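Multiple structures follow.
Computed from the coordinates by the stated procedures, all read-outs in this text should not be read as laboratory data. None of the values given here were measured: they were computed from a predicted structure. Cβ atoms are built from the backbone, for glycine too; each structure is taken alone.
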Structure P
Amino acid sequence: MGTTSDLSQVEEIIRDHGVNELARVDPADVVTAEWVRMKCRFGCGAYGMCLTCPPHSPTPRQTRRLLDDYTVGYLMWWGSEHPGRKEVVEIEREVFLAGHHKALLLACGPCGLCDPCPLDFPCRHPYAARPAMEACGIDVFETAHRAGFPLEVVTCHEDVPNYYSLLLVE
């Protein structure tokens with residue numbers, strides 16, 4: 001695990017990118033569940049339409065094993081402003097360049113870098129494309145609650161959504 005000063009630098013990098021709030025989380029407290037991918041499959045119009053979405057994204061079991069490779073995570077709350085993939089991946093890049101070679105970011109929502117995504121070809125944006133937490137089987141609601149963030153179901157178009165992403169570091 002990084003030293004406290006190393007982690008302070010990580011937190012500074014994250015804050016410099018306009019995140020509303022962040023919480024340092026133990027990756028063991030990040031909840032994965034099979035039902036999350038089923039919600040993607042039967043409830044999201046992006047299912048199978050993007051290389052960062054199911055069935056192309058890691059399974060919950062693969063994600064759990066990935067999380068077990070880390071000791072520190074940062075859950076980032078962006079509020080109602082959906083951060084672009086390139087913006088959040090820039091955080092990963094800067095943390096990597098600061099000496100955290102295992103830095104890895106899981107984004108929020110479908111990728112959107114290509115329209116349509118070229119499913120028959122390699123990704124056009126491998127340096128910017130990252131799967132969403134929910135695409136990897138992470139229960140964002142329970143994980144956010146464990147980190148102390150309020151997160152409620154959006155029940156109508158007038159409700160304000162909340163966007164989260166997760167940065168894993170070592």
Structure Q
Amino acid sequence: MGEIKSTLDLVMEKTKNLNLSNEEKQDQKNKEIESRLRGLLQKFQDQQITLERFKSEYQTLRKGYSLMGKQNEHLLKAVCGRIELGKDNQALFELLSQFAGANIEGITSVLQEFDEAIDAAARERSKISKDKLAEEHFISGSAVVPNLEADKVWREQARDIRAKFEESLNQAKTKLLAG
């Protein structure tokens with residue numbers, strides 16, 4: 001009677017003579033580096049490690065993957081990928097200033113403009129909602145706080161504002177990464 005082989009055994013048997021090309025090896029290495037950096041960045045953002053510990057672990061990572069001549073490109077790319085509109089990005093800016101030595105003013109100005117635009121639009125939409133409640137339902141007073149997240153018009157308006165600023169933020173990130 002024949003031997004029953006597992007799927008893993010069959011795969012291993014079929015691929016035993018296959019080798020990765022240099023390009024595939026580099027892609028695999030880049031994925032490993034990006035994964036390790038994501039974990040390290042998450043720890044730093046969650047304040048589980050200090051800046052000094054981050055620097056130490058990052059230098060260990062650089063040595064382990066022979067990244068000495070890369071000018072921190074993996075780190076810059078990972079940090080820029082985490083910068084988001086409407087979020088607290090201060091820890092990421094701290095890292096950029098430590099490792100990039102680059103001018104992050106373009107990114108910070110886009111984020112600040114977004115915050116101002118979204119706040120102004122929210123105030124305006126809240127006023128419209130309050131006026132509508134007072135006019136149609138005779139509900140008014142200081143305790144009335146419109147639920148903007150339930151307002152379809154507001155969600156669309158906020159989405160449009162976000163899309164406009166996402167494009168500007170992506171351009172600022174690209175400019176930073178280009179040097």
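So here's what we get for this one:
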quantity: Among P, Q, which structure scores highest (criterion: distance in nm of label points 7 Å out along Cα→Cβ at positions 78 and 134); calculated: Q
quantity: At a computed 1.85 (Cα Rg over 2.2 N^0.38 Å, for residues 86-141 alone), which of P, Q; calculated: Q
quantity: Answer label among P, Q for the case where Cα extents along the principal axes in Å, calculated from the coordinates, equals 83, 57, 30; calculated: Q
quantity: Distance in nm of label points 7 Å out along Cα→Cβ at positions 22 and 94 - structure with the largest value, from P, Q; calculated: Q
quantity: Structure (P, Q) behind the derived value 35 of relative contact order in percent (Cα under 8 Å, 6 or more apart); calculated: P
quantity: Given -8000 for helix-only ellipticity at 222 nm (-39500 (n - 2.57) for each DSSP H run of 4 or more, over all residues; to 500), calculated: source structure among P, Q; calculated: P
quantity: Which of P, Q yields 0.40 [FRET efficiency 1/(1 + (r/R0)^6) of positions 6 and 110 (r between Cβ atoms, R0 = 30 Å, to 0.05), calculated]; calculated: P
quantity: Test item: semi-axes √(5λ) of the Cα gyration tensor in Å, for residues 54-117 alone calculated as 20, 18, 12, pick one of P, Q; calculated: P
